[in-house]
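Input: structures, listed below.
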Structure P
Amino acid sequence: MEGNMLENKMIAQRNKEYPLLEELIKNEEVFWVNPKYADFEEAIKKVDLTEEDIKEAEERLKRFAPYLMEAFPETKSTEGVIESPLIKIDTMKENINKKYNVDILGNLLLKCDNDLPIAGSIKARGGIYEVLKHAEDLAIEHNMLSIKDNYAIIHSEEFKSFYATYSIAVGSTGNLGLSIGIISAKLGFKVTVHMSSDAKQWKKDLLRSKGVTVMEYDSDYSKAVEKGREQSEKDPNSYFIDDENSKNLFLGYGVAAYRVKKQLDEMKILVDEKHPLFVYLPCGVGGGPGGVAFGLKLLYKNHVHCFFAEPTKSPCMLIGLMTELHDKVSVQDFGIDNITDADGLAVGRPSGFVGKTLEEMLSGVYTVKDQELYDLLRGLVDNEDIFLEPSALAGMYGPIQLFKSSLGQSYMAKHDLEDKSKNTTHIVWGTGGSLVPEEVKKSYYLKGNKM
């Protein structure tokens, strides 16, 4: 009896301190505004990464462009640059306004990372970048390469044989494994992807068809990462890509911000004090959206407002930030099962590195139910003829939450944004979808209700 009374008292105290937790535990949709959000110039003082780090990553990707054109002919049209379109989705905006009874003002754009070459998702940024950096480091260390060389020479049997003596491992819910598996196998590495139970079968099949070893686990993402790390530690020639803590992944994603700026400039869309930018990023462990958000904050400072999107069943980053416990807490600690159709976001424990880095830069986090993802998926196909996988639609729910929720409106008021709504640009980050098999696409589409 005493134990139950003590537990009830602790729960009551917890709910008083974090009232949103009760809604999260009930798997309700919430919109959380970050109370630690600060002026950029103050926030950046607490971060040990700089703009120079991202520029260095961009230069490395430029060096690899000749190799990528040889190894992946689909990148020739962009001269070896792995990039996606940024487009207006006016018809989708009109339909969202009608279905959800909102009035999204300003531009609504879609960043089509679902169409990124090679891996068909945002993971083609950080995942491919980290593998390329490791490949470069090894080749330079063994006097096979100089940064002044034409990196097209890497697309050869000599380099494949060299890389075949090394291994790469990663834990993944799906898309990171795809990007790392595809690029590592193409270079010649022995690569193992440790996949959690929520990973889709077609992603496992595709990896195996590329010569990748796929290890499957009945548990979630954290266990897959743990097993991948354990395997790597046993082999001195193995390199483990740690999605939870990797600065290289983070910087690879960060390069995207500079590409977006160029695209906005080409579209003659201003981002400044009078023309704010809102960006909505689906979030799993946090590396991809974290890197993009960090890059955008470096560029646009207080004029960009970044929000993470999570499934109601996997709100790990929200809980980590809200409690300030970061990776010391998981959704399972609160009885949330972490079972969602948004496989790329099915993560129970967030990246402590990302949470602490963005602790004062992230505007907030919101959650979305799986059925809303399917409804938005179907709506995007019907209205714009664009397909994203379910998890990638989490970003699309951001403007809806911002304009419908009282907390979203209070955020606008607090930062003097209400009168600027008509001048606002909203970017929904479409994180994946082009590699989804046709029969799977059809099944996803049919799960959505007509908008």
Structure Q
Amino acid sequence: MKNKIRGKDLIKIGFPQNNSVNIALGYINRYRKKESKERVLAEVKAVLSEPQKFLEDTLWGKVAEALTKPVEVQMHKLMNTRAPFSIYGENEIDEQAKFQLYDALKLPISVQGALMPDAHTGYGLPIGGVLATNNAVIPYGVGVDIGCRMSLSVFPIESSFIKAQQQKLENILKEHTKFGMSETHKSKSDHEIFSRPEFNEILFLRPLKDKAYKQLGTSGGGNHFVEFGSVTIADAQNEWKLPPGEYLGLLSHSGSRGLGANIAKHYTHLAMKQTPLPKQVQHLAWLDLATHDGQEYWQAMNLAGDYAKACHDDIHQRIAKLLATKAVIKIENHHNFAWKVQLNGHECIVHRKGATPAAKGELGIIPGSMTAPGFIVRGLGNADSLQSASHGAGRVFSRRQCKDSFTQSDIKKQLKLHDVSLIGGNVDEAPMAYKDIEKVMKNQQELVEIVGKFVPKIVRMDS
């Protein structure tokens, strides 16, 4: 092809014979292949002549970085000693999850870690793993479902409404919640998230915007849900000034859908190329936040987190409108994310992969299972846990083990026992798959205090 730019074309105009050629060709082939050869080479020449001017450029920034301060790619080894750590509910956590944390604590970027009482084995960091790092972010320390979160609305309606209007509430969940890969709302909602500059400035995100728009207000498969339940507020001095009692609650659990999954996949690939690690820990590869890719991931991650919140807001607004009411309490929190946190006077990146932020006074919601209660909690700011708590009950049985161990009949018995109505749901989310939430909460009394309780009654999941 006459119009195709090759490495020799870049070397001919003065590119050094190093990785900057490959980076430039990669960007040209991905983002500028429809442009004329002359036009693209003219732009490349401008970058080559004054790369400092292009370090913040959305297209040429990484090429400019390769020309001025190239990322040093080298095989990294694990350290001989672990960074300090704490484990909560250690006797209830599988050994493999502990070993995954131990490996993460030996990364040269690790500062401190913790394992929550709902922890179990995952990829990269274990689920329930918390890790503070020095100026680096681990895409798999955040997880594939970036910004996966909980959202609870409490309505000024007595919980007796659930039984009295059960059919109406079931129909609302059947008709107005969407799950899985293909279901979307016929009536789309617009949202300010789609005006965010990142969708244009980060070239990788541009083709993902349309799908994100279509998936707004939908939930993923697996353990994601939208459910009605009874919320108990017992403290007469509660901060919402609600009379003690039992109220109608709406609880949702989901993340950033296809947008977050694509971001995780793309930047994990870049991390594994830039900071290669021994095979058993390769999913712990990180991006240096001083690099173009590190900064780009950080922006994309935050966009995905805000998009996840937008999805929950859309779900809750739709349902509140159908109930002709407004929430009097709204509690929400991420549990797959990374934050910049001051730790012993230094800024660190705290990854919470399946862990709830629990800074002093911070509210969160920790669910149980489709038949077990969830809890409204207030963080105690425990420094040893990196101000974190569990994000749920945690699995005892893997999805595969559930399919081998339980039947739909087993699930129906549990649902009947707890007077819960289930719409959708698969055997891999059987209530028996999860740890005892009461025991999990007991194992984190030094991390959070309980200020309310949610008991699920009508549960909607993917089929």
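No lab work stands behind these numbers, since they all come straight from the coordinates. Since the model is a prediction, treat every value here as computed from it, not as a measurement. Cβ atoms are built from the backbone, for glycine too; each structure is taken alone.
Upon calculation of Cα Rg over 2.2 N^0.38 Å, for residues 41-224 alone from the atomic coordinates, which of the structures P, Q produces 1.46?
Q
Of the structures labelled P, Q, one was used to calculate percent of Cα pairs over 32 Å apart, giving 35. Name it. Working shown, then result.
Values: P: 35; Q: 44.
For percent of Cα pairs over 32 Å apart, the value 35 is produced by structure P.
If you rank structures P, Q by FRET efficiency 1/(1 + (r/R0)^6) of positions 129 and 153 (r between Cβ atoms, R0 = 25 Å, to 0.05), which sits at the top with the largest value?
When FRET efficiency 1/(1 + (r/R0)^6) of positions 129 and 153 (r between Cβ atoms, R0 = 25 Å, to 0.05) is computed for each of P, Q, structure P gives the biggest number.
Out of P, Q, which structure matches 1.00 when FRET efficiency 1/(1 + (r/R0)^6) of positions 345 and 401 (r between Cβ atoms, R0 = 30 Å, to 0.05) is calculated? Before the final figure, lay out the partial values.
On the way: P: 1.00; Q: 0.10.
Attributed to the structure labelled P.
Oh, and also: Going by FRET efficiency 1/(1 + (r/R0)^6) of positions 145 and 353 (r between Cβ atoms, R0 = 35 Å, to 0.05), which of structures P, Q comes out largest?
On the way: P: 0.75; Q: 1.00.
Looking at the calculated values, the largest one is Q.
Matching task: -14000 is the computed value of helix-only ellipticity at 222 nm (-39500 (n - 2.57) for each DSSP H run of 4 or more, over all residues; to 500). Pick the structure from P, Q.
For helix-only ellipticity at 222 nm (-39500 (n - 2.57) for each DSSP H run of 4 or more, over all residues; to 500), the value -14000 is produced by structure P.
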